[in-house]
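Listed next: structures, encoded as structure tokens.
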Structure 1
Amino acid sequence: MKLNLALSAIALLSQALLPEGHLFSSCTDGSSGGKVDNLLIVRADKASLTTSEKLAISTYSGYLARTSPQLALVTKPEDLAWLNTISETTTDSNNLDDVLSKIPCDKCTYVLCEIGSNSTSAGISFASASKDPVIVATSDEVVTVLEAHGITMNMNLTDTFDDAFWALDQSDLDFSNHLSIIQNVNNPVPLSDLSVKCGALNWWGEGDCEKDPQLPSLPARALNLLTPGDSVVLGWGGGDDPEWDCVHASTSYGSFGMIATDQAINAGVLNIDAESVGLTPQKRKPAAPQDPDESPKHTISFVMSDGDNVQWILNDWSAETGNNGWWSSEDRGKVKMGWTLSPSLGSLAPTVLKAILDGATENDQIIAGPSGAAYAFVNDFPDDATFDAFSAETSYLMDMAGMKIVNVLNDEGWAESTKNLLEQDNIDGVFLYEYNGYSELEGAISFVNNKPVVGGRFNLWSPNFYNVTTLVTALAELPNLTDITSSDGYTVIPVHAWSHNVTDIVEAAQLLEEDGRFDIVLPEELLRRVAENVIQ
């Protein structure tokens, strides 16, 4: 392997980009901050671009975003909708050659890799650790364009085809100790701009996140780079059970957990300073109490699942084309309901969070998705200090979004495991789900630090649990369902986003209202009634 520039000559990012602070503050520190006047967007939804060309554009975009967003990809209409939140005007481009003509790069070099191999992760990681711009090239066509613009090869990494450890083995490469990215080498474009912008290690291997501190495994080495209580993992893994393994490993090593972003395009571009768009932590007034009828009724709150899935939020969740049944549903606003959402959006993509909050109706209420600052199994944190740091960051981000409730998804469902979160003044309570089944607590209510912890009772989730008809029947058959002094009088219904939608919630709510014994409320109202009426 030949180096055109010695590794020792590469200026590294670690201390320059990584001050102590909140999630992703290391990425925006030193940048020009907020929205931009004009954004060059490559219309990959209109022009036929190869993965190699998109990766080259994305890695260059990440370097430019270190200072200010200038370049982005549009692969589908939803991408443009979010990009319009950071720039009022855009200029179209259709290929890499045009990009480099419009935004020339005098100091650029490129690193040669092979798509679908660990050399791709190595190349993105090398670009992340380099002060000067390094574009990742994975095809002869891309190399031809780059060299036509005077961009020469820095390094040929194709020899690292099977070497998942290459970047970690280079002692002269430093990576962020606040952010780690696990991303499939067969789909390298998502998160590549954020990797480069934030100086993050990009890794895959076999995509297996399982924690094994006794072995020099790739996950162990990658996750051990992170600072406990001040870091997070982005992307998603592979293996037999990526959700369980990746969340468990990232939490057990002491990071804040995992943020599902493996299909997130332009994450580095959308990652601007939150204060510049008016998102700052502030105490928001709770929703006005909803007066119950004179006769006691069973209080119900529907809560849509999977809002912690940021890659979904940036894609189909809010698509404006057609009626997809989620945030863009024509039925949204007809029934009071809760929406889980990752509070990390306030720091990762603040204009996206602001657009969501501005678009909410009075019948939409946003609560923090599992399990706060990131998807974590909170009983797996290695110590109280890490959990306290996670809880403080969760509180900060929830304040930014006006959230009062956090939905915790745990591998063990006991209420006491949420105590550190409920020590935060602005967190009023927890909706607690177990990893296997969401509603295994069967509606149990506990009080921790004098705040309610409410377990899910029934899942609107087909075919595993209930559909609309069977859910309504199960609710109608509950014993003591109007006893407002006990857990019998309250139900949180997790709505499985992949099998049910807003229209189904509206149908269920109408049937329950016809019964006459049920009251559909916002999540905060259910929590308020529990705190006021349930005997501890």
Structure 2
Amino acid sequence: MSSIARTTGMEYSGPAETIYLAEQLWPIRGQLYLGLLGLAVGGYLGLLQALERIGIDLYSAHFLKSYYQGLTIHGVLLAFLFTFAFSNSFLSLTTIRGFERPLASTWLAQGAFWTMLAGTVLAAFAILTNQATVLFTFYAPLKASSLFYLGAVFLVLSTWLTSANQLLTLRAWRREHPEEPIPLLGFVSVVPYLMWDLASVGVAILVVVFLLPWSLGILSHVDPQFDRLLFWFTGHPIVYFWLLPAYVSWYLMIPAQVGGRLFSDGLTRFVFLLFLVLSTPTGLHHQFTDPGMPTVMKTVHLFTTFAVVYPSFITAFTVMAALESGGRARGGRGLLGWIRALPWKDPSVNAQLLAMLVFTLGGATGIVNASYSVNLVVHNTAFVPGHFHMTVGTAVALTAMGICYWLIPFLSGRELWGRRLALAQAWLWAIGMLVFARGQIAGGLSGMPRRTAIGDAAYLDLFQWSLDNWLTAIGGIVMTTSGLLFFIVMLRTLFFSRPLAAPVEIPVAETVHGARESWPLFDRLGLWFLIAVGLAVVAYVPVILGYLPLNPVSPPIRVY
């Protein structure tokens, strides 16, 4: 009986006999459930923010001190807990499947879960007791409790433990296959964490060296501008850490689910390597309006930010080709007939296809944010969360939901309950997001600020934001309804659905052009990581050296 069978009661043989160990599956399962809990609570707080736009204030009814405390809960739970926990869980599982072997260290797998849980408890306590109302960007001089910063340390530590486990698993696989290229699924599972290992250095230094000692009274003052520099060293590449697990599914799983094939093993490796190399030297485009940053370096980051769009363009064409091959294999004819032939009635496929469509618009608005001059129009306006929700809030969140429609049955051994309800959920999320984003983007273009309780703003009557706020609220209500349907499907699957008659297989696509046709250079992860470090040094060392010495003039401030 396999390890999954021991936990679900099913009896079958196959790959699960040797590669899915129960002692490694429970922390994978635990982190997934913890992340979904963050999605549920954070999503509900998002509804309260949307309703606030039309003058409905429910914060006091939920024992919250302010809109900003709710905004902090929403941002931290969704941008950190949900994304980190889902990535740790999903990419640990794909690492196992990719290398066809258990993770190298059960201790590291379990340690990633416990550090994630500890970080969640510490940060949640600080936020819920109103000791950390600093939003998910937590800029100084706004000061949070040391428990919040310590929670952040544990959350990042959990990702580092997961990365270490992946690399040890890769090393063990390499010892047994010294002349073979890294399996593609294993390759694309490891690369996002290599990128994150580099990108997370900024926030690690910020929290451990500055903010945590500052919150404990060891440091009396900090330099907010330098702290922002460190934050955005991590703050933009973290977007790709959120996004790349979705890309793993779009490249390697969706083609298999629709009956198609991935065009090229080598091109897929190249795309993920470009994200590894180009993601980190992009942070200054978030600081185009900040003083003290050399204009020439802002320009450098402008070009690197546009360069990182390139692998997304490749992705659009590559994934589209894989979808077309699946649609035509299913009988699709004509120029666009293959689209109709795709398995839209499969909840997992449907959710991810809709996520791709909305992400296309989100990517287009991201180009606006990256433009040096056009950014001045939308900087710190509601345009930014409108863009952000179409990318992270849909490409990442809706894809994760779609993955869960096969992942939860895989981990629980139970059939997916309510397939029609799951289909409705995906459509409602996409429609609600488009309405929500329309309200935010239009409001931003007319000057509506972000991170602001607009419903309480004294200047509200001076602007024509009524329609924008109503669209935001309506979109938020529709998305909340979608989220409720998702959790009904998940809970019914876990507790009331029938056991699977046969095991769920993790879908992995075949490639038209395989690993043997790829350039050996693409398999040298150590070399590409060193290139990524070199580019980060070129992009940031001149900025840091030009900024020194630090000017720690700001005492801690608590506004809310």
Structure 3
Amino acid sequence: MRDFQQPGRSAVFADNGICATSHPLAAKVAVQILEAGGNAMDAAIAGAVLLGICEPQSAGIGGDAFCLFNLAGSDDVHALNASGRAPAGLDAAKLRADGLDHLPISSVHAISLPGAMDGFIRLAKDHGKIGLKAILAPAIHYADAGVPVAPRVAFDYARSGGTLRGAGRTHFMLQDKALSLGQKFRASGQADVLRRVAMDGRAGFYEGEVAQDMVASLNAAGGTHSLDDFANVRSDYTTPISGAYKDIELVEHPPNGQGATAILMLNILKHFDIAGLDPLGTQRAHLEAEAAKLAYDTLNRVVADPDHTARLEHMLSADTAAKLAGLIDPNTALPSSLPSAQAVHKDTVYITVVDKDRMCVSLIYSIFEAFGSGLASDKFGILFHNRAAGFTLEQGHPNEAMGNKRPLHTIIPSMVKRSGKIKMPFGVMGGAYQPCGHARLLTNMQDFGMDVQTAIDAPRCFAEHGGLTVETGYADSVAQALADKGHIVKRATKPIGGAQAIVLRDDGVLEGASDPRKDGIALGY
């Protein structure tokens, strides 16, 4: 139990349903959908699309999504990959000939096709109850009416609003200035798009005037994108992957996402007595940082488009983890080795919903960088993500940029099972941090007995960009001890990631938690 004399928040307990996400308005709308007879899938999609209006720096209909879910009455986990492919005209050899050794996040060539909308439409049709018109109605209303900018959104606008260019500034700024706390963000063009999707399904987005607006805007910026590229966008049902840690099973989305990295990290950490350490001490932070370096290095060499990921079993094997664990020195830091193919990317939204029939949805949705590419379509103001920056230009690499290929992705929804039963849909935001965040959240709960809200609240650190970034919750003495082990310690200038989770308790009650690093809440009924 938390100390009620200290700042913090309580978990949310409810019988019938809970939504946990990063903005309170989206949580409210999701619960209203449940109360009106929708299921968890309806609620999750409604909340997710609205998050693109509430948090325009982190998500939007020009982005990608991944989803894990079960059907009511079943503990089988299903997966949907709604990440877009590169346009057919993307050619790594030509980009290398032009002098590039990576895809810059600001390049029009870093803009892959938006897959999220196709995924939402497909999930609503296959597994929802109330239909697209009802699902999209809240987002349409708030896109027209506007949503006041919340504190974390204002923080991100101040840091990253300069990314916006051209039509991006027109549609996402106010009189060419970054929006500030309490000012309203309106997106009437996106409302129009969502009305078309509500009426015409995927044709309202991937064909006709909306697609023409996106293609013309991308071509004007030098992109190779075509109407055929947009018409060919399709999401795919996939088979989840999983791994065990103590008495739980961690279920992750398969490549091109990085979920296998979280499983590998936990497999490495199994070789150490994590539970015997101080949860906020030097040694735990050191071992986690070393496991992350090794797991992310493996990710960089293995994970790519599903058709090009050939060594996934190697990455998930106990033998691989044992060999990597043997490289860890408890007293000395390894050289930093994060994936060279990944650009710096931090912004994502996550939503999880559980309904009265215990359908669980774990959905993550992103435009990659803060404000994505910074470019938006001229007429409708659809902000383009820059997920293709996740490709490498290294010739022959499994993740080499190529037309009609999916790039390596950072966003990963997850679920936890115990004894074959789904016990917790959850997700951690924060770009490359996400697998490390999964491992930290679960070890907080499994090794240190933290409840889910405390586990989310606890301080974080992350081995990135040649150093070890440490949140302010770590004592100065711990930071110094980490430096003494050879880590280049950097104090975080912004929160590391965010998280939401819903626990299906053994007594039948739902327990929801949402990260104070974001503006959101868990809300139930």
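Any read-out appearing in this document is the output of simple, stated calculations on the displayed coordinates, not a laboratory observation. Computed from a predicted structure; not experimentally measured. Cβ atoms are built from the backbone, for glycine too; each structure is taken alone.
With Cα extents along the principal axes in Å coming out at 78, 49, 41, pick the structure among 1, 2, 3 it was computed from.
Of the structures listed, the value fits 1.
From 1, 2, 3, which structure was helix-only ellipticity at 222 nm (-39500 (n - 2.57) for each DSSP H run of 4 or more, over all residues; to 500) = -21500 calculated on?
The correct label is 2.
Which structure, out of 1, 2, 3, was distance in nm of label points 7 Å out along Cα→Cβ at positions 106 and 298 derived from, given a value of 3.7?
Derived from 3, not from the others.
Determine which structure produced the value 18.9, 59 for Rg and Dmax of the Cα atoms in Å, for residues 290-417 alone, calculated from the coordinates; the candidates are 1, 2, 3.
2
Please state which of the structures 1, 2, 3 yields 13 when relative contact order in percent (Cα under 8 Å, 6 or more apart) is computed from it.
Corresponding structure: 1.
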